[in-house]
Structure 1
Amino acid sequence: MSPEAKPLDPTLLRSFLEVCETRSFTEAARRLGLRQSAVSQHVARLERRVGRRLLARDTHGVRPTPDGDAIQPFARQMLEAGSRIENFLKGSTLRGRLRLGVSEDFAFTALPDILAEFAMQHHAVDIELTVGLSGRLYEQYDAGELDLIFAKRRAGDQRGAVAWEEKLVWVGRPGSRVADADVLPLVLYPPPSITRIHALETLERAGRPWRVACTSGSLAGLRAATVAGLGVTAHSARLIPQGLAEVEARSPLPELGTIAFVVIGGDSHREAPRALARTILSATSRLLPSRSATVR
C-alpha cells in the first residue's frame, strides 16, 4: 500500500478534534491525558499528512481553519466507526429476544440509530419493536407482552426512570384561526392515549367547550388532519411534527403543563432490558432536538 493510501491515524484525529472543541492545546492535552507537546506534534503530523493547515494560532488562542472546519465531521465519523467495530468484535454475553415498546413520538428521532448501535454491541439479542400509543404500551407491558417500554408517563403511575420532562403545547396549522372557534375542534389519538386524556382534562378544568373533530391512531394521520386545519392537538413542545406550529389564539388556550417520558422495565432481572434501558437513558440528548431546531 502506498503512503498516500494509508488511512489517517485515529490518534492524530482525536487530538485534532479535542483542540477544535476546547480551542486550547493545554485543555485538549489535559482531557486526553497527554503532554501539550504531544498534542501539538499530533496536529502537526496530521497537517503534514493531509497537506493543509487545519488550525490557526494567534494571540487570542487557536481555531480551526476553513479546511479544519470542513474535515471535522469526517474525522468524527472515522473515530465513531472504529469504536463501533471494536464494540462489535468485543461482543456481548447477552442473548435472547427483547420486546421493546416505544411511543410513536420517537419514531422519527435518532432512536433507530441508537437501537442499531445497541444491536451491534449486543448482536446476539433480537429486538422485537412495537411502536404505538403510550397508553396501549402500558397495557401490553402490564400483560407481559413487552419487556421494556419508552413512553409518556401515565397519570398516577410512578414506575420507571424519567428520561426527561417536557412541556406540552397546543399545535395546529400555521396561520390557522381554528382555535378561535367557540367550540374548540380537536384532533386526537383514540383512547387510551395519555396525551388525549391530559388535553381533555385540561379543557374541562378550564371550562373551555370542545369537540373531537378527528381521531387518528397514528402520528402520520394526526399530523395530516392537523395540517389540513381540521383542529388543534396537544403535543410535546420539542417534538412538534413538521408543518405544525404552536397555536396563537385570540383567547389563549389553557396551559397544558408538562409531561414526563419514562423508561419502564429497566429494573428487570434480565440483563438485556437493563442494558437497553441504560443505552436509551444515556442517549436522551440525541433523541430530543434543541428548542431552536423545533418547527414553530
Structure 2
Amino acid sequence: MNTSRIALVTGANQGLGRALVEGLAARMDPDDLVLLTGRDSRRVTDAAREVAELPDTRARVEGRVLDVTDTGAVTRLAEDLRTRHGGVDVVLSNAVARVLPEESQAERADEFIDVSNTATHAILRSFTPVLRPGGRLLVVASSLGTLGRLDPRLRPLFDGTSLDQVEYAVESWRGAVHAGTAHDEGWPVWLNVPSKVAQVAAVRAVAAERRERDLAAGILLAAVCPGMVDTATSRPWFSDYSQARSPAEAAGAVLDLVLADQVDPARYGELVRFGEVLPWHDGTPLVEQDRMVRP
C-alpha cells in the first residue's frame, strides 16, 4: 500500500484552486501525489501538465476529472483513494460557481448552491471517513460565513445543527428562491451570504461529531477564509482591489495551516482567516450588498 501523502484540490483549473495545487506541489515531497480536479477534461489535463512542469514543483501532480455536483462521483473518488492508497491526507474543497453582478441571482441559484453547498456536503460525507491520521480537510469559505450575516430569523437553521439539518436548511432556501418567497423569509438576495454561512455550518456540524477522535489522530477539519483574492470570479464584484492578494499569496496562508506539524484545537471546526479564528456568531447582515445585485 502506498504510504506517500495524497492531496486533492477541487475547482483547481485556475485561480485560488490552481495556486493551492502549485503550492502543495512545491512544498510536499517527491513521493507525494497532488490531484488537480475539475469538470473539463482538457483543462484539467493542461493545468496538471503545466503545474508538473513548473521549476518549483517537487511532488507528483495528476489531473482527475471530477464534477463536484455529482455526489456519486465524489463518493467513488473517495473510495478509489481508500482502495488504492489507504485514504487521503489533504482535501481542499475549493470549487465555486462564477456569478456576475449583472446576472439574476435567482436564476443562477441552482448552479451556485449545487457547486458550493451540495458539493461541500458530499465532500464532507465522503472524504472525512477516508482521512488518514494527520489528515487535513479544509472547505474554502469566506468571512461572509459567520452566522451574524443572516437575518436573525434564519440563524437557528444553521446553529448547533447536524449536517442533515444544514442540508435541509439549504434546500429550504433553494425552495424559497424558486417560490419567490426568499426575501419575505429573510434570505439575502446575494447568494454568497447564505451559501458561505451554510458551508461553515456544515463544517461545524461534522466537526462536532468527530472532534475527539480527530484531535486524537492529529486531523484538522475546518473552514478557511483566504481574504480578498484577485481572481476572475471575484474581480467583477469589487471596485477597489488595493488590498487584494494574488492567488499565490492567498494560497500560502491556507497551506501554512494545511502543512503545520501540529493541529491547534482552537481552530478545529472553526472558520479560520490568516491563522485566526473568526467567531461564529459575529457579523451583521449585508443590507447594502443586496442593493448591488438584481434578484
Structure 3
Amino acid sequence: MINGVFLDAGTLGPDLDLSPLHDLPINWKLHDFTTPEQTLERSRNAQVVITNKVILDNDTLSRLSELKLICIAATGMNNVDLKTAEARGIEVKNVVGYAGSSVAQLVFNVLLELTTHASQYNQRVSTGQWSTSRSFCLFDFPMMELTGKTMGLVGYGNLAKSVEHLARAFGMHVLIAEQKNATHIRLGRTPFDQVIKESDAISIHCPLTEATRDLFSMTELQQMKPSAILINTARGGIVNEADLVTALNNGEIAGAAVDVITTEPPPKDYPLIMNKPDNLIITPHIAWATLEARTRLLHQLVSNITDTLL
C-alpha cells in the first residue's frame, strides 16, 4: 500500500469534497495545517506528499528516503527545493490552468467596483444620503465606462488570457506587455513602458522572481495615467507596497486592488492595511478560490498521482 500525506489540506477550504483522493489506493493522512517543526515527522514514511504552502527544503527532502512524488496544490513551485528533489529522483508535479475563470472574475469584480463604486453607493443609501438628496440620483463618486478603454496585461499565461477574454467582451482594447527592458519585442506584444503609459487598467499575472520583484515601484506608478487602475492577483512583492500607498494618496493613479501581499496572512499592524487609502481594495488571496476552481485543482492532483504512481 502506498502511503500519502496532505500537509495542509485545510488550505483548500472546508467545503471541498476530498473523496477523489480517498478513492485512490493510497493510505492517506490528511492534516489541515502543518508547522515547519511537524513537516519532517509527518512526511517521513510517505511515498507521496501533497503540499500547498508547506515548505519542503533541502534539509527535509534529504531525510525522506521513501518519497517518490511531491504534488503541489498550486501553480507556484517556490516552496519546494526543486534541485534537491531532482537529485534524489523525486517527481514534482504542480497544477496549472485551473483558476482562469475564477481569477478573471475577481479582476473584473474589483475593476468594476473601482470604476462604478456600487458598494459605496449602497453605503450611501444605507446611511440615508439618498433619502435626503434633492436629486433623484447621487453623484458622490465619479463613474467610468470600460468600453473603449485599454487593459494592459503583464504576464500572458492562462490567467491573463482569461482576463483578456472578459476585457474584450467589455469592449476594451488589450495590450500585452513585453518583459521589462526587453531588447526584442515579440509579435503581439507591446513594450513594457508603453503599456504602463497607455493603459487605463493594468492586471498583473506574472510570477514573482528577482526580475519581477518591485516591478511596479514609484517610477512605474508615476508613468501610469492619473485615471488608471492597477490590479495585482499574481504575487505579493511584484508591487512595492509602500510606493503604492504613496501613489494612491498623491493621485498618481486613481485606484488599485491587490489580492496578494508580501506577508500572508498579514499581522494586524501590517503597514499596507493600517495605511490603506479609500481607493485601494485588498482581498485575502481569494482570486483562485471559487469552489469550481478548487474542484478542478483537486482533480488535477488526482491525475498527477495516478499518472506518476498508479
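Here distance in nm of label points 7 Å out along Cα→Cβ at positions 226 and 250 was calculated and came to 2.3; which of the structures 1, 2, 3 was it taken from?
It traces back to 1.
Kindly point out which one of 1, 2, 3 the value 12.6 was derived from, the read-out being mean count of other Cβ atoms within 10 Å over residues 10-17.
This figure was derived from 3.
One of 1, 2, 3 was used to compute Rg and Dmax of the Cα atoms in Å, and the answer was 22.1, 75. Which one was it?
Details: 1: 24.5, 76; 2: 18.2, 55; 3: 22.1, 75.
Source structure for this number: 3.
With distance in nm of label points 7 Å out along Cα→Cβ at positions 82 and 106 as the yardstick, tell me which of 1, 2, 3 scores highest.
Evaluating distance in nm of label points 7 Å out along Cα→Cβ at positions 82 and 106 on every structure, the highest lands on 2.
Assign the value 126, calculated as volume of the Cα convex hull per residue in Å³, for residues 74-153 alone, to the correct structure from 1, 2, 3.
2
Only the coordinates and a few stated rules stand behind these numbers; no lab work does. Quick caveat, the model's predicted, so the values are computed rather than measured. Cβ atoms are built from the backbone, for glycine too; each structure is taken alone.
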